[in-house]
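Multiple structures follow.
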Structure P
Amino acid sequence: MSALRATPLETEPPEPATPERAMALLKSGQGAEALAVAEAAVRRAPQAAPALLVLALVQRALGQREAALAGFDALLAVDPDLAAALVNSGLALTEMGRHDEAVARFDRLLARHPADVNVWVWRATALRELRRFADARDSVERALALAPSHPAALTARAAVHLDHDDPAAALADCDAALASDPGLTIALMNRGVALRRLRRADEAVLCYDRLLARHPGMAAAHGNRANALRDLQRYDEALASCERALAAEPGNVEAQINRAASLISLRRHAEAEAACRAALARRPRSAEALATLADALRGQKRHDESLAAADAALALDERNAEAWNSCGATLHELERHREALECFDRALQLKPSLAAARTNRADALRALGRVEAALACIDEALELRPHSPEILNNRANILVDLGRRDEALRDYDAAIERRPGYTEALYNRSLLLLALGDYARGWADYELRWSTKFAPERRLAAPFPHWKGEAAPGASLLVYEEQGFGDILQFSRFLPQARARGLDVTFFVTRKLHGLLAPAFPGVRFVDTLPGDARFDFQCALMSLPHALGVALEGLAGGAPYLKAEPQRIARWRRRIGEGGFRVGLAWQGNPKCRFDFERSPPLAAFAPLAAAPNLRLFSLQKGFGVEQLAQAPAGLEIATFGEGFDAGPDAFLDSAGVMASLDLVIASDTSLAHLAGALGVPCWLALKYAADWRWLTDRFHSPWYAGMTLYRQARRGDWASVFEEMAADLVGARAS
């Protein structure tokens, strides 16, 4: 019997390594398998053009652009007119940032195939990257002349319109492209950009949502969505969009830059700096990353580093509007306002739609005293971003300077309505409310001063509970100074009211003022240092006392004097001054480091009309700042000085107080010496700028803070002449009577 023999099974032969199979695998998303098959096809036929072409195409699709370009070049060496190699090498060069070479490849192809619409479109893209915008427009128009409804050509023209800052035309082209191809990715992307430029950021978000529904892992769409959300001040959502972009593409530089911008909007500047540096680690020559880094550094008050980053960005791309804006913003914070203005102008020449540059330009104009021009500029910014709380807040500040207080209040209210809890606007509104005498609301929001951009420096950081005005017999309260000497002199009057609520009050204040203040407030302990083990039941900033005490305008006790000069100093200075004539002390210059000091401090020359008063004797109360103006005092304005020893000791204002008590009148600008005269009860005429500080209220000529003070206000911005002419007339009248 013969043995049974097994019949071998037929086995399926392996698929051949052909160029066609490699392309099929690539189209199905199997890139690695496609590369293996393409390489095998080349090994089987090393000189076969189809195999070499497909291998280069697969390499380009997998991001191996250098290898792909070498393959295309090898094919072109054999056949210089091979269309597929020309077009794909041009695309590879575009992807590699070698745009001038890409244009040359496309031109070679178009010389033989001038009716190829796609090549005209790709050429336009490369020309845009070279900033050859007119040539790019011409290339797109050539494409559309061949195919007026071509979706890619319409989308390319939309990009050209965006380059020329014509978002309405760009939107129309995107919509036309999407009518033919509803899922065209680049058309949806450009449509979102156009909507943002048209200040329709909410629609832009919906456009990006539509795109992300098709391509949820598209990092660029998440990044652009974040930009639109920032326009809407939805900063937390913008940051989340950036995080999703980075989750999809961890190395995406644009996503890191967008993330940094969102963090800056949230005032998380140190984190923003880290994000910028991560972007620069991957792309060291990114002007965008450097410009954003400049913003992050400025937010940390690292101004020199911020300027260096902005300069580095401009060295790479002098047409980067954001870098010019950042440079200007830093110069503005350094009070180099004219240089800042030049930067903002350059930014707006390059990018007229940059709302931040218009807002910053308005602030620089305001700092230079050009307030009407500042209002026109901020109105332009508001047209670009009509719902921006920041722009509304800045506009209100300008309106306050112009004396248009009702309009300013409406803008502050609108800013706060659009962003509840907006610290800057709440604080700025508090100053206006205080100026209007609405102390109940004004003091409450004034407590936000510590959280603002120009917050005063806290002199105390201690864990003691904050005092809210409660009566607490026997409890210890630590009050600490803040801001300038004038503020200390003005608000120290509230120390006795705190004591009246049963508290044991300690005032933590500079040693220079102990000699003046301590005798006026018996029972208050004065210190200028605190031991590490010091303990208090409560703490309160000096200028928070009115809020804690519930001080109303009517509760200022008529401005009764509360400070006294030392009797021996009065006697000494009275002997030196003598009794003859009408004795007037002058103080004209505040601290020039104070923001807007140039508006509040008149030059000494402005006092010239006072010389017309008969039998007038003038004395300088000025120390330090402004003394140099005495050398150029106007003719006829003879001003006596008290020498180097005047108030030269360790205690401030003791000699000034003694002199003031020996005078008939003090005439001053809005400085600490005016507060000293008021607190002493010495008659004082105060020269005030048009939009005076909140503490002088509005439209009043007598101060409820100081009984002996008369207020002389500018009738127009910068008009000191009328102020001192009025004073001179009143002096003549006073002497005549």
Structure Q
Amino acid sequence: MTESLFSRLAPFIQEYIYAHEWTELRDVQVDACRVLFGTDNHLILSAGTASGKTEAAFLPILTEIYETPPTSIGILYIGPTKALINDQFVRLEELLKEAKIPVWSWHGDVSASQKKNLFANPSGVLQITPESIEALLINKAGEIHRLFSDLRYVIVDEVHIFMNSERGRQVLCQLTRIERLTNSQPRRIGLSATLGDKELPEQWLKADTDRDVVTVESTEARKVRLSVEHFYADNDEAESQTAHLYEKYIFDSLRDKSKVLIFANSRPGVERIIVSLRKIAQQEHFPDIYHVHHGGISTSLRETAEAAMRNKHERAVTAATITLELGIDIGQLERVVQIMAPSSVSSFLQRLGRSGRRGDPSEMWFVSTEELPKGNEIFAKQLPWDLLQTIAIIQLYIEEKWIEPIRPIDFPFSLLYHQTMSILTSKGELSPPDLARELLTLHPFRKITTGQLQQMLRHLIETDHIERMESGGLIVGLKAERIVHNYHFFAVFKEQEEYVVRSKQGEIGRITNPPPVGSRMGLAGRAWEVKEINPRQRIIWAQLVQGYAIASSVGGGMHIHPKIIKRIKQVLFEPSVYRYLQPQAQQRLADARQMAQKHCIDKSNIIALGGNSFCVFPWMGTLAYRALLHASQADYNKSHGVELGNSPYYFIMNNADGIEGVRKNMKSLCSPNLALPAAKIPLLNKYDEYLPQDLLVSSYLQDEMDFEAMRESLLCI
């Protein structure tokens, strides 16, 4: 870092750098200072976990508010989770204690007295979740100007999480509404460990503003160690108390490790591995160093796991879902373990980046499992799809540094309902034209037409969600009042009704489907016997017992990008040897390649199975496959049959006219005029149930399916 740039930082920051014995600032920190000190642009900082990107954002902007203190909150930090906010709060508090710049946290666990103090003296840095911003806009609309009148910067942490979600679209609405209420346009800074193409993230960050965006990416090379091993898991053992071979493999590979993070793609997967590791440890007289971390266990248990991971003098192995994929500081990890393939390259990189701090290589071990193939199953089902997807994801990043782009959502009608009610609640009565101007000028609704908004408003008036006054103005209706005046309204993501699981020791966690009284369930990595269920209060009383129990939660599905599917096909037929494959994985891949070549999948997408049955390999992503599922149900000749599974790898078609008959029927599915019955529309988003059916249909067809990619794939068959 140049001497002039270092001297530009505030004295308390220079002292902080000296006190922590930093010999130099990292490249991303230097480049961020140049952009923030030297331009008026928005900024995206893209660098790996523990690369110093948080400091890269805060050091220059804290310098500014130190030199010219704002008359309101100066920096608004938006985090995706309370845990990440709490983690950043501790780091900022240490940095700012000498500068006397206050740092405030605002989320559901923050006390009312702390929030009262903020209102009495709005200043410094406010760290907050999107849900708490929504609460402010609704309940404290009259205070927004005083809170944010001199807001200089907005930091969106883990921006890649927001960009691909309903919460991210909510954040864009909130930022624009705050800017309108304060007549200001603060600079925006997005922080992310994983970004692909720059253009879409930059467009997202600058939405509804007239500033340019500069993207700063770290150029620091990081060494990576990868390992992939494969195991068969006999499905008959799935609910037994016997550990699978892959679980013993994981246990043995971690014996000499001090800090390890294990990722699974679902809560049951997390619970299963920790219960198994704990049981093996008990049998081998090994200490119990195992923890669980996911959204279904209590805050205290999650914090216990985080503390154990940070403790330099304590060995700890923690299994987690996405909750520890984000940037919470959990210290120096020696290894990350991934059970089954991640759903995306982005997730792989985010998890890989949790290890390898302070110059050490990032180390990630993949464990791929599948059921033992049965002799009577079709060959397509016997291919190791999870192993193939793992390899494809790794290769896409190694070869191309490719990461999934933002998936555009043009018709977020559920969010439109939410923001309609939020604006009417905060502003009171609005005329239809005024309400339309408020809504349709928000970036997420730019593709929604005035006619579609009018259709939604008419439906909401008819269903008592909106009331039309004699003056012609609109207010929140009786049915919507019960929805809006509930703290769950602040969140736009769909929440499942959950039961709180308690024991004599306190809250253990939450599950969605309570098991019968007297049965066992797995939660927080231990077995519990259900003693009592209170359906009205939604409480389960449980007692800790010895032994093994299956987790009660269920996991969700994956969205797989078409480029990953196409790379899977390449993995099957290229001769490449991947050095990170361990012996069993190498052998399983060799077997799969031999089977694929035997059936000539590379020469034809349609393989005869005998009789009138054919296996079709469309090589398409999830959205195109979903369109295929719809097309086959809506317009397919009933004299034939299409058997579509839950994954987009292949499907089965029956046709008496042979392969040419299959091709003909594939082309018939490419009709552009397929009708989607309203009954077929799943309610994917939180407020879909309150919307007109034909709006849901248009949204689902546009945003949740890819007919163009489906047709492109089918016409090549």
Structure R
Amino acid sequence: MRSTVVMRVGLAVVFALAADSVRAAPPSFVNDVIPIFTRLGCNQGACHGKGAGQNGFRLSLRGYAPEQDYLSITREFEGRRISTPVPENSLLLRKPLGLTPHEGGKLLTRHSREYQGLLDWLRSGTPGPKPGEPEVSRLEIAPDHKLLQVGQEQPLLVRAQYSNGHWRDVTWLARFDSNEPAIATVDAAGKVRMVRQGETAIRASFMGQVAVTIVTCPRDTAVRPELLAKRNNFIDDHVMRKLAALRIPPADLCTDAEFVRRVFLDTIGLLPTGDEARAFLADKRLNKRTRLIDALLQRPEFVDYWTAQLADLLQNRKESDHDVRGFKGVRALHEWLRRQVAANRPWDEIVRDVLTATGTTTANPAVGYFVVNVGEQREADRSPIVSSVAQAFLGTRIGCAQCHNHPLEKYTQDDYYHFAAYFSRIRMERREPQQGPSTLIVSAPDPNQNKNPVGVVQPRTGQFLAPRPLDCSASTVKSKDDPRAQLARWITDPHNAFFSGAMVNRLWRHFLGVGLVEPVDDLRATNPPTNPELWAALQKEFVTHRYDLRHLMRVILQSRTYQLSANTCPAKDKDSRFYSHYYVRRLPAEVLLDAICQSTGVPEHFDGYPAGVRAQQLPDPSVPSYFLTAFGRPNRITACACERDNDVSMPQLLNLVSGGSLREKIHAPDGRLNELLRAKTQADRIIDQLYFTTLSRPPTVKERSLVMSYLTQGDRPEEVFADLFWALLNSKNFTFNH
């Protein structure tokens, strides 16, 4: 009997030990410990994750280098952060518990899962990273879309799938952020709270993977169906459907006077002349707006304007004051772009020519794109060209992944250098000006060598990385080939949604004022478009019409969405993302200066250029102009669209209100106003002319009677008209497109 009991006890102990061995599998440093540091913020840029660390303790930003983190925690300063005999006394625990002075404050309690996770790891002997450990390959968030009311809350669930197929609930380890906290907030536990009516994305991140859910709070009152029924093309179908879902009423159609001014400024960057505005307003044909759009897309001014837009994108500038390419190279690339726009060359063909350019800037002006981006770097794969290509042609910001994993996207540091490997073969041969232009060459391998792989060395790991696209698809580059040719094929592939999406978003933002994705060149999974169905439809239209820029512009301009009024009402005055009305915006620097010159009849003088050259026609952004600088002309230093500043500032207002340049143009002897006065034009006609040349419309009865009252009071006519002209040029109706 006793032996039986002993046997049972012995078996129980054996089974208990076996069970404990399963349950007590030591925590993974990579998959269990680093996520805790990330959740607590320890390895963020504001704490130990910054370059110099914090108070002598440095971690890799968001855990992108676990092997370095392990050494910092367990080996640095003779392992003072770890107490092996008594794990509970480890500084790694005492500081976040607040038991030892900690600049980051108290982050843990003894009953928290984070504390227990770190303690389990310490008690297990602090195991380090292991080769072949499962990695997170996918992240899911639930629910993926939720309708909420103001004040209502919704908990989120986040699950991670690992490379071995295992799924894990990581809600308590994930980090949560709201794209617009003014609409919806989310706390550290993943609980969403709706703050006000609208729609926004909530993003979750865990171990380099991201997932997004959309939360929506419609307005209280549904939109009357008849307000949503009028549509011109598929753009309106998607916009009106979104407005109906959010219960935001659309604005009425803009007036003909508003449309003619708006479409001229947006399409060719110029105001309509007084005669052009009058002719359009007098035209009674039902299709006159479509006819005007088609005419503008064929004008030479269209070529000037869109050449300047592409020159901004390709950063066409002198590299520096000592740029050996100099002004000739800038002008050569400008003229090359002008020929592409004039011929309406497909966007994908233009991009392929730029990406694969070789030779001199004289023979192949597209080489200038590499001159300004490779700069003085001897190795192009270490230069700004890598991030510039991604941002300009894919609308994707990968520059931060050069130093660490992307904080908002799944791109890793390895992904960056795989992408950089496409530029590993190019070299910029610098020459003195008297020796001729710089030359971009593609280095070829020694034909006597049997093996010469294409790629770069990852600076942190020392690993050799071959060229690979950002989507991590398979890529093979032969040793004798220029890797950029394969890169160009991948970028311009019709199935590459980032390529078509980048240009679609830029054009949409240009004409509608706000991109479907903002910032316009920050396309990523955690920054979804405000109207995904419209986003997909525009990309399909662009691709099926072979990347025809003018066709896509025409479709946008013909939509009712573009032609809506800028007037708002309380039901839609907070909408800045769903296109219920036309968004008013200040004219770009070059457009505003050209509009002032056109209205006053006095051209601007630019050093080194003949009289009459417009600001939009300048090839070089370094041409001195206080006005253009004050009003946000980009220097084309980076590929970021944020270089162009269209915000209103005090220096701008002072320049217009009290600056001498505007007054000189108004009072110029050969200017428009003095020509009208010399011709002894009737007062009514002068008033009409000034209104049409600035606002593209006749004055209202109230405006006309106000001006006439000053004339009848005995004021000098030339002073009255000069003051009127000054007031019109300083009005919001002139300096803004609406």
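None of the figures in this text is laboratory data; all of them are computed from the coordinates on show. Please read these numbers as outputs of a predicted model, since none were measured by experiment. Cβ atoms are built from the backbone, for glycine too; each structure is taken alone.
A value of 5.4 was computed for distance in nm of label points 7 Å out along Cα→Cβ at positions 126 and 622; which of P, Q, R is the source structure? Structure of origin is R.
Taking percent of Cα pairs over 51 Å apart as the criterion, the highest value among P, Q, R goes to P.
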